[in-house]
Structure 1
Amino acid sequence: MKIDARTIKRVMTDVGSWRGILLYGEDAGLIRERAVTAVKQIVEDLEDPFRVARLEGEEQDRLEEEATALSLIGGRRVVWVQDAQDRLAPLLNRVLQQENDTLLVLEGGGLSARSKLRVLAEKHPRFAAIGCYPEEGAALSRTIAGILAEDNIQIDREAMAWLLGHLGSNRLLVRSELEKLRLYGGKGAHLTLEDVRHCVGDTAGGSLEEAVYRALSGDRLAADQALERALADGANPIAFARVVLNVLERLWQVSLAVAGGKSRSEAMAGLRPPVFFRRKESFQRALDRWSRDDLIKAASATQELEWQCKQTGTSDLLLCRRHLVRLCQPKM
C-alpha cells in the first residue's frame, strides 16, 4: 500500500501490524533511520542473530528462506534487506503468498515509480511503501523542533531560519548536527542565533551557501571548491537551486531597499536572518556586480534549473556545475 506523507508517522509507530515495509527515495539517511525504527519495534537488539537477518548483496537471494524460518528462541523475527532491487520482486511475491509473522524491512533506495518491487509493495494491502525524500521548509523545521524538544530545548526564530539554510538535506548530517546542539545546550536550554552559529559546523548546506556567495561575487575557483565540498557531504542539485534562490532574493531585497532611499548598511541590517559575518564581504561584492534586473533573470534561470533537475534522464550534477559557472558572470 502506498503511504502518503500525512500517514507515515502513524504507520511508523505501528510497524508491527504490517507484513513489511519498503523504504525508497532520495534520502538515504532517512531511509536508514526509518529502517532502524521499524526493526527496533520488533527486536530491541539490532545485532540479535536469532531474530534479525540482515541481507546485503548476493545474500538477498535468501529472502524467502529467511522470511519463512522459525525463531529458535521464540519471538517475532525480522528480515532486513539493504539496497533492495527489482530482482527481489518474484521472491517477495512468493513470500507474501505464505502466512508467517516475520516482518520484512526493505531499504530500496531510488526505485522509480515503475519499479517492479515498488509496484508490488504499493499494491499489497499489508505491505507499506514509504517514500523518503529530503525535508525542507516547514517539514524540516518541524523535524528540528521535534528532535530538540526531546530535551525540552527551545530555539529562536532567527536561529531556526539560519539552521534551515545551513543544515542541507541529508538526514544523517542533519541529525548529527542536531545531536551536537543538544549536547551543547543541555536539557531545557534556549538556543540563540549565536549559539547555533557557534556549534554547527560547515555542513553541506553551509558549503552550498559559500559556493553561491563566491560565485555571485565572481570568485570562480572558491565557488567550485565549495560546491564540490557540499556535493561530497551529501548536498544535491535541488538543494543548490533552493540556496541560490534564497541568496538572490536577499540581494534583491537589499537592492530594492537601497533604491528606496536606505543606505546599504541599513538595508542589510534589516534582513532576517542577518547576513552571516563571514559572508558580508561576498554579499557586498555581489551587490556591486548585479543589477535588480539581472537578479530577476538569474532567479528565473535558477527556477528552470530546479525543474530540469527533477526530470528523469538529466545529468543534474552537470547542470548544477554549469549553473554555478553562469552565476560567476553578472549577466545570465
Structure 2
Amino acid sequence: MNLNEEKYSRFALVAEMLETPAIVKSFSPEVSERFVSSIKSKKGLILTGEGSSRIFPAKRAISSMLKRGFKIPVFTEGSTQAREYALNDMAVFASSNSGQTKEVIRLILDLKAANHNAIFGLTANKDTKLEELADDVHVLSCGREKAVAATKSVLEQALFYDSLLRNLEGRGMEGLEEFAGKLEQVLTSSVSTEITEIIKNADFVYFAGRENGVAGELGLKANEIIRKKSDFLEGTFALHGIEEVMDKNEVLIWVDPFEADQEQFNECLVKGVGINIVAISAKQTIFPTVIIPDGGEYAEYLQLAAGWNILVETGVALGLDLDKPQRARKVGNIYQPE
C-alpha cells in the first residue's frame, strides 16, 4: 500500500497505518516510568480493556516478558470478566482508545467502590471518563483515528505496554529507529496477486499463530476491513479437531509458522481438507509466503503490519470502503451513567 495511488490514498485507514513508522521513531520509552513504583507496590499487574485495545497490546507485551523471564506476575483479561476477580492486591491498567468504553468504566467504578488505589488508564483522548476516574492516565500521541478499524492506536498502545514491562524489569528499549524503517518497508511492500486472490475468494478466514495477540488482532481486523468471518486458532489448534468442519473454500493465514509443524499442516489441511494456507514469516515456508524482515524483539509488530497490508490489498481488490463497515462501530459500547 502507499499514498501515491488513489486506490489507497482515499482511505483514512491506509494513511493511519502508514503513520505508524513515525510513531515508533518518536516514541519515548520513558513515558511509562512514572507508573513503575506504584505497580511494584502490588503483587501483580492486570492489563485490561476490550477488543483491539487489549488483544495485541497486552498479549504481545506479556508474551515478550515471558520469553525474557518476569519479575512480577502480569495477566490480561477482558474488563467484564475481570470484575469477577479479586484484584485488591493487583495494579490495574485499563486501556480504552475512546476513554469511554462501557466495560472498562464499569470495572473501574467497581474498583473505586472497593477503595482500590492503583488504577491506571491508557487512552487516545483527553478529558474522558477514564481520565476522570483513574488514578493516573497516559494519553497516546497518535491522535484520533478516522477509520473504524483501530491501527495506529493499537501499535502505540503496544509500545507503551512494551516499555512499561521493560521498565518494571529495569530493561531498556532500544533500536526503535531501525525498527521503524523495517515497519515502513513491510507496510509499503507489494503483496502478490496470488495471495490476494486466495483471500479475496475465501468464504472464511482462519488465523493461526502464537497467543501473542498478532493473529487474534488480525482476525478482528478481517471482520472490520474485508468483511469476512474469521477465527483465531491458537498454536496448533488447527490440528486438534476443527479440521472436521473446515472447507476447501476457506483459507488459513499462519503467522510465523512453527517449522516443526509445517508438514503436518500441509498433510492435514492442504491435502486432507483442500484448504489454502498463506504464511507471514521472516523466511520462506512451504506455503505461499509474505516474507518480512527479521524484527528481533519487535518481530510481532512487523507481523501485524504485514497482516494489515494483506487485508488492505484484499479489501481494495474486493472494492470495499475500508474506512466504514456497515455495522461495526468505532466505540463498541459507550458508557452511559445510570
Structure 3
Amino acid sequence: MSKLRVGVIGCGKIAQVRHIPEYLACPDAEVIAVCDANPARAAAVASTFGIARAASDYQEIISAEDIDAVSVCTPNNLHAPLSLAALSAGKHVLVEKPMALTWSECLKMTEAARKHQKILMVGMNQRFLPLYRRVKEIVASGQLGAIRQFSSNFHHGGPEGWSVEGANSWFTRRRDAGFGVIGDLGVHKIDLIQWLLHDEVGEVSSYSATFAPHRDVEDAAVMALRMKKGAVGTIHLSWNNPLQDHRTVLYGERGVLMVGETICGITVNTFDGKQWEEEVPPVLRTDGLVNSGVINHFVESVRGGQQPESSGEAVLHAMRVFFAAANGGAFLQGEEPERSV
C-alpha cells in the first residue's frame, strides 16, 4: 500500500502538537488537507506545516477521493457526527477522546465501522506510552501477584493554559464539550486501569464539583471503582492543580508498584523486602516533544488491515463506565448508560 493520505478535521492544539506533526514525521503517511470551522485558522495551520489544502467545510475533506483517512480533532459534540459521516464516505477514522457524547452514538460509530469495513480508532494515548506498556508487562509477569487495590491521579491546571482559545476554551462549555474533567481526563484513566489490569470495571460511583466560576462543566472529580475480578480503587481528577499529579499506585498481593512520581520512573516494592526502580524514557520526536504513538499505530493498523489496540470496539466498555461516572450513579453490568447534560 502506498502512503496513507490523511485529512485532519479541526485545527486546534491537539491537531497542531500531535496529529499533524506525527503524520508528517511518519514515512507511511501524508497530510493532504486540513479543515477548521475558522477559515483563517485552517489557512494558518496549512501554511505553518506546508500542507497544500485548507478548508472550512468538513464535507470537502470526507468527499475528497484523494483522502483515505481522517483525524477528528474537533470539540466533543462533533466527534460522532463527523466520524459517522467520514465512515459512511469510506474513510478510516481516528477520533479524539471521548469517543462521543452518548452511548447510542458510540454504538452507531462501531456499527458504521463494521458496515463500511473501515478502521475506527480512539486516541487513548496512554496505552501507547512506553512507561505504561512496561507497567503492563510487570503486572502480567505476576511479580506483584493479583492486583487487589489501586489509585490513579490525573491533575493539571486546566485546558485554558494550553488550548488555542485560552480562557475561552470550548472544553469549559457544556454545549461543546458535554462533560468537563471526567470527559477530558477521566476517560483516559478508566481505559488505562482496565488495560493495565486486563480487567473491566463492574461498578463505579463518582463525586464531582466545579470550582472555577467561568466553567459550566465539572473541573474536579473522584471515582470509586470495583473491577470484575475483585480489585477496588479510586481515580482522582482535577483541572485545578498547575503542579500536576500523574501518580498511579497498584497494590498487589505480593508487592506495590508506583508510576508517575517522576516523569519516567517506576518503583516496585515487594513484600519480601526487595525494591527496584526503572526509568522508561518516552520516544521523542525530532522537535523534542514526546511521540504519542497514536498516529503511528493508526497508520500501521490501516495499512496492515488489522484492528488497532484502541479500536472503537475495544473502547466501548470504558465509554460505558465513563457515562455512568459522569452521571454520578453506580454502574452495573447490563445497564445502558446515557449522559445527563
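None of the figures in this text is laboratory data; all of them are computed from the coordinates on show. Computed from a predicted model, the values in this text were never measured in an experiment.
Quick notes on this structure:
- At a computed 18.7, 55 (Rg and Dmax of the Cα atoms in Å, for residues 33-224 alone), which of 1, 2, 3: 3
- Source structure of the calculated read-out (helix-only ellipticity at 222 nm (-39500 (n - 2.57) for each DSSP H run of 4 or more, over all residues; to 500), -8500) within 1, 2, 3: 3.
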